[in-house]
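Scrolling down, you'll hit the structures one after another.
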Structure 1
Amino acid sequence: MTTKCQLYLISPPDLGDDFPDRLVRALDAGPVAAFQLRMKDADDAAIVAMAERLMPICAERDCAFVLNDRVDLAAQLGTDGVHLGRSDSSIKEARALLGKDVQIGATCHDSRHFAMEAGEAGADYVAFGAFYESQTKETVHRPEPEILTWWSDMFVLPCVAIGGITADNAVPLIEAGADFIAVSSAVWNHPDGEAAGVRAFAAKLGD
């Protein structure tokens, strides 16, 4: 792998009104390449309102702002990217709506076939996981780290490792070839706060 592995931060399941302050603390604590807003059960107005508070925070810190699932709201808000699950909008439809400059990510679980299809359809990155038991969502697919090595050896498209990743178990995934490690609870539920959570990963992702 020629590029250094980077941190991809995903919002926690429950966002309080103080979440923008928490995001500031997290992003100011160390390098974060991207932040994904994931509000599965919220209505459109709540998603838009939170996104409008968080997008400037990310922009000021050169952190890409990615919206989960909602291609329509991503287009409305002008986000940097959108992340699509297996059952969400098609990548080709998303690309047609969002244009060539918006980053599109695709959840591929443990499927090499779907990852290749996603790349061919125009995804900008593919995400594999869950590699470990996740506190954030129920996990069914459990790939081995070797899938990251296979992908990075075969393709130039970046790959993201996701699912139950902590600073303590991240190293095998980094060494296997992940371009990004996506984390949520390990940062937001860190006993010393989100800034300490980001710093713990920064130590593992160092030069």
Structure 2
Amino acid sequence: MDFLEMIKTRRTVRRFKQDPIGIDTLNDLVECARCAPSASNGQPLEYVIVSDEPQLSGIFDQLAWGAYVQPKRNPPAEFRPVAYIIVLISSERVLGRFGPVDAAAAIENILLAAWSKGIGSCWLASVKRDKAKEIVAVPDGYEIDSVLALGYPAEEPLMEDCSDESIKYYLDEDDRLHVPKRPLNEIRHINKFGCRGQ
């Protein structure tokens, strides 16, 4: 698949097959994160790869999943992630308010790199951070920005156009996740605000 198609087809996945992801692949994902832009090249981010028990279960218990589709998209044991990448921000290296911006750029690289390898992902910001830090022995001076759940997808979410009033993702009668996105012609302006063009 070409790069634009990869961007357009990547969706958040909350159900995963239980096939393991090799450490070389996980290292490749972190390498892609490392290549992301960073404000003033401060590079305040570090990463914890989690792929073994009991850390997998411990981190799972610190996460909140898919608010709009609770409790059906809390992954049961047979659909849980097989790996996590925890994104950390170093307080010593971060420049002003740019830590989350750096993190977002790095995270998007991970999500796209994962999808290029057929790996699904879920970007989780609802994290019990103190307990998660304890589980993976994160020292003082670092904060968790986000946790990325990873695994080969066991579902195929569907993106569809929506109106501003219907942005909540939902499950249909067949338990398929639908992800509404605002249409291009509602969010794009050409040369000045309000000019929609073609």
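Quick notes on this structure:
- Among 1, 2, which structure scores highest (criterion: distance in nm of label points 7 Å out along Cα→Cβ at positions 104 and 160): 2
- Each of 1, 2 could give relative contact order in percent (Cα under 8 Å, 6 or more apart), but the derived value 22 comes from 1.
- A value of 0.99 for Rg/Rh (Cα atoms, Kirkwood Rh), calculated from one of 1, 2, originates in structure 2.
- A value of 13.1, 36 for Rg and Dmax of the Cα atoms in Å, for residues 80-143 alone, calculated from one of 1, 2, originates in structure 2.
- Among candidates 1, 2, the computation of distance in nm of label points 7 Å out along Cα→Cβ at positions 40 and 56 that gave 4.1 used structure 2.
- Structure from which -7500 was derived, helix-only ellipticity at 222 nm (-39500 (n - 2.57) for each DSSP H run of 4 or more, over all residues; to 500), options 1, 2: 2
Just so you know, all these numbers are worked out from the coordinates, no wet-lab data involved. Please read all numbers here as calculations on a predicted model, not as lab measurements. Cβ atoms are built from the backbone, for glycine too; each structure is taken alone.
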